[in-house]
1. Looking just at distance in nm of label points 7 Å out along Cα→Cβ at positions 12 and 28, which of the labels 1, 2 belongs to the structure with the highest value?
2. Thinking only about relative contact order in percent (Cα under 8 Å, 6 or more apart), which of 1, 2 has the largest value?
3. Tell me which structure, out of 1, 2, gives 46, 13, 11 once semi-axes √(5λ) of the Cα gyration tensor in Å is calculated.
4. Given a value of -8000 for helix-only ellipticity at 222 nm (-39500 (n - 2.57) for each DSSP H run of 4 or more, over all residues; to 500), point me to the structure among 1, 2 it was derived from.
Structure 1
Amino acid sequence: MIAENVLGNLVYSKSGRDQGRPFVVIRIVNEHYVIISDGDTRKIENPKMKNVKHLQFTKRKANEVIDYLNRGEVPENHMIKKSIRQILEKGETDGEGGLVNG
């Protein structure tokens, strides 16, 4: 079962052809599935539904994306890509792994 606070989290795909790629959780479907997007290969117009068992969750959040989602607005693709890039750059400079077992 997943917590409600995973919305906007940075996740990595653990399986499938997108294995190892970073994504942002943009919607929670139920306790087993979430909708993810990276703003590039999986644009906001065509996001991916993924089983949470196939995702590696991190503690990092895309705050700008969360703000849009909380207002009921759809974030733009460039914003999602920018958020992912900033999170990854910040994690590398801060030395944070941020991975959560799950």
Structure 2
Amino acid sequence: MEATDTEIELTERLDVAKPKKYSVIVFNDDQTPMEFVIEVLIGIFNNTKEAAEDITLAIHNEGKGIAGIYFYEIAEQKVNECTNISRSSGFPLSLDIEEI
């Protein structure tokens, strides 16, 4: 080792928070057919047919239901995709994102 070489040991602890997760909430309305809600829950949110039917019943009976849980950017993209498909199909389906 030469006289000009210096070894420096750096120990720095970074506190990195885990990314937060968000629920995509689907709200009940009187115009959107249950069959359409089931289709988007399967097609956009990747739920099974059985899970989609259960979520749709919760939306109908309780006024809202959780379509899925995602990181924020993914939740936002799914809400936008679902809203666009709903509007282009003539339905007023309403969704929101809530932090868990």
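1. Structure 2 comes out on top.
2. The structure with the largest value is 2.
3. Structure 2 accounts for this read-out.
4. 1
Every number in this text was worked out from the coordinates using simple rules, so none of it is lab data. Since this is a predicted model, take the numbers as computed values, not measurements. Cβ atoms are built from the backbone, for glycine too; each structure is taken alone.
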